[in-house]
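**Q** Some structures to go through are shown next.
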Structure P
């Protein structure tokens, strides 16, 4: 089995228990060190047999176990991109009666321990490609949801870390990647764990539609815009509101609740921003009002952990929600147990206090409020450190020739069929309804539509890829379906002849020049360089880089404002003093 086994420099260092620098020195100083047999110049691979011989000749103690040899053989048996497939095949072999080529490995450690070793090495080798839930975090999710003797469901189960070694009598999992799902399946079967693993996107292709579990855990993909917003707009799972296009995590939250029995618990990992992003505030408010969201806990190093409970008929609406930060995972169990015993004690917050315009459930904000200023110094230091670490993106621009390109106008482009444009009126009633409204403030901040309205034939619709501009000078290519707020204009281009990012940049530049003088912008007379599409796209890329810089500067300014606010407040209330 080992004739084709290969090892990297890191593998060699691990086999001999030395640092990688030692292996580099051996290669440099010893002419007889084995030559690479594969890999790349920066990550070469060596024959395991040749390395073993060299190490023994040079007095280096090495003992390659069957399980290590099996791993190196798997890794060297083909393209690294297909390594997951080979690990899955190894799982199938270890489940068979004879073990196939992995029989020595199964005899040494047993099929289960052997496969877990291979899975661990696979995670190490592909740590950048595999977003696996850490084992201790997975165990915490399971403990909090208490699936003892019941059914545990994970709709984004990955390698199955949350589903193995649980007290659940039955587990259900879904995973979008076929290879990853196969590995999870083998991990369950080698444990004789009753359950099922389905392949597919749980939001678009629910493999367990109609099935209710006693407990649900989830570590979903973060910031996924292509989660199915358009096709799933009318899905019955959105009991607490249609998740905004940029809030895929709120879709996963509601998916999990829809698969939970009344009274059952959900533990889901969420990005910290999900607790405060403005587009998601209505859903957060609805979850609180219904008594579904019970806790938001910031874990060490992030992310946030949300604990939810599917309300039962006749339940009284809870009065408090647990919002806190922890330095150690073990603290979560104690805090959750204490909160369930007495929701008014400890780091809990009256729900009525957070049902304001923002519905900000960020534990850091609540911790600072509860401290009454005691943590001002720490908050100041952290904000100042974040400000100092800010690395602003820079646009890639160079000196141009003095020759100005020929120009045309927006009006001429419209006459030629390269674009159409529409303007929204000055009035729009917002508040109720299901139609998202993109406002001037949303456009300036680069966020999802924040308002809602009801259908009206006079409304101006926008689609992904449209350019939207405001009288204040903002112009962006939007990625959402919405209707325009007051005073905004939409430009829809023929992408085969006109690059939308190029047009957005031209509109932004024209508005900036107008604001510097006294003239009023006439959109139809706006000058546009007449360029081939490829050059437009190059300009569009540069305009986008400037937009990214602008957004980064805005975020940096917000950090700076925090430092200033905390500094002034801390100096006046006695929690900060000038450094001596």
Structure Q
């Protein structure tokens, strides 16, 4: 956002709310960061929601345990900070609001009435930090088991398994855990019967092929009709954000690969870009272009996996074998370039792990030449298939306003006709230098979500072709003391670089105290890392905002009154993996 636009928003807020705002915090987040009094947060959010160019989306809601943070000069006193990040699609801008809390009074009013998708985010903050949200309809754990003790993202909560007592499970303990998983309809405002006829409550998952991972959704059914449903997540939670606060800046890179585990190096990109903002590193044109090329290649492999499993959910067995054949061809190229397949962890702070090998362009060109005919074949035998059309057209349809209210981004948002893609709206890593189009849908239904991803693969091939044709010369890594690690050639020639290399690998770079944020257009939607540095070799707070988390939260609002087969089609059309949801 431009400096003038940021100043105008803050000026508008100060005119209206005066001393209800504490201060504006300078950061590297690329947006205004304003501290707001706790009793005014709902009012301020509502005002921003009603601007002429409104902040239609609550993009993220998280918290920070500030109790052992050293560099907080000039900021309001806080033991904990709750952070609200808003996104305006109409104005293409963001704003971040912060509320300071004392550990003796960890309570805030819920903002669900303003942004309905605050529901899960507030539950997550309660789960991870123990912060209450007064008025929340069902404030309970969302990622951790209901029997868990403590709040994991507090600084005094253990981070390693070796810090806990050895795990044991008695028969009594097993019974307790089983009972805690029992679904009680009344706790979710559901009735057990209507007109003297009992509803059926069906557990779909957490082990079911149509759940696309360890995902459970409890259905309240009247025959095949879905009266209501409750998604239940957390079965794949691994504490990725906690890990980010005990790994050095560069040793955390392999962990990012496992978030959207079919996204490959695309997962590295927002993290390393956010770290580079903290370090003040500008990568070379060659490194930026290679990052774009490899990210788009992984966008294709991700969409191919989606397409095959989506059609499999609809009852077609053959497509998944064809799409996996194409993925194998892509992985042949990826392995030749990076040395790995699904999780290369190949991007580095300041550039890449290594330069492109000789012959990379020939391999990449073979894949680019192979795919267009395959995509047309997929359209012909899949998306133009009458059975697929009957199963997906006008199924689980939603419009742009509904998508923004629930935090939907990426292809699922663009399927509603909303032209918002960060590669065009806020180019990063050199995307402004490429000629490509943003495919859009019209009906926002399950069919459009499938068709649109085929078009996105075509555009990714178009971008990759430009990378092949115009790959810049130069180094694959920036010449900067905080790059990890420095180029090996210089390390062997200069004692200063050798010392830096030793420190960066064994200890890690020390980044200046500040906060940065980077959003990218990942395969499944907008993915971002919000990093807080306290002037150390590791992150003080690592916030990972993933696209799939809000996509699953929207399911009940869409599926009430629908049917079970429609739910299966909708789940397939969303394109989610549970690691991306649970982190």
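**Q** Could you figure out which one of P, Q the value -0.63, -0.97, -1.12 for log10 I(q)/I(0) by the Debye sum over Cα atoms at q = 0.20, 0.28, 0.33 Å⁻¹, for residues 281-320 alone was computed from?
**A** Considering all the candidates, the number was obtained from P.
**Q** Which structure, out of P, Q, was Cα Rg over 2.2 N^0.38 Å calculated from, if the result is 1.17?
**A** Details: P: 1.17; Q: 0.97.
Derived from the structure labelled P.
**Q** Looking at distance in nm of label points 7 Å out along Cα→Cβ at positions 169 and 193, point out which structure of P, Q has the largest value.
**A** With respect to distance in nm of label points 7 Å out along Cα→Cβ at positions 169 and 193, the highest-scoring structure among P, Q is Q.
**Q** Out of P, Q, which one gives 4.8 for distance in nm of label points 7 Å out along Cα→Cβ at positions 153 and 505 as computed from the coordinates?
**A** Structure of origin is P.
**Q** When you work out relative contact order in percent (Cα under 8 Å, 6 or more apart) for each of the structures P, Q, which one comes out largest?
**A** Q
Computed from the coordinates by the stated procedures, all read-outs in this text should not be read as laboratory data. Small disclaimer: the values here were computed from a predicted structure and weren't measured. Cβ atoms are built from the backbone, for glycine too; each structure is taken alone.
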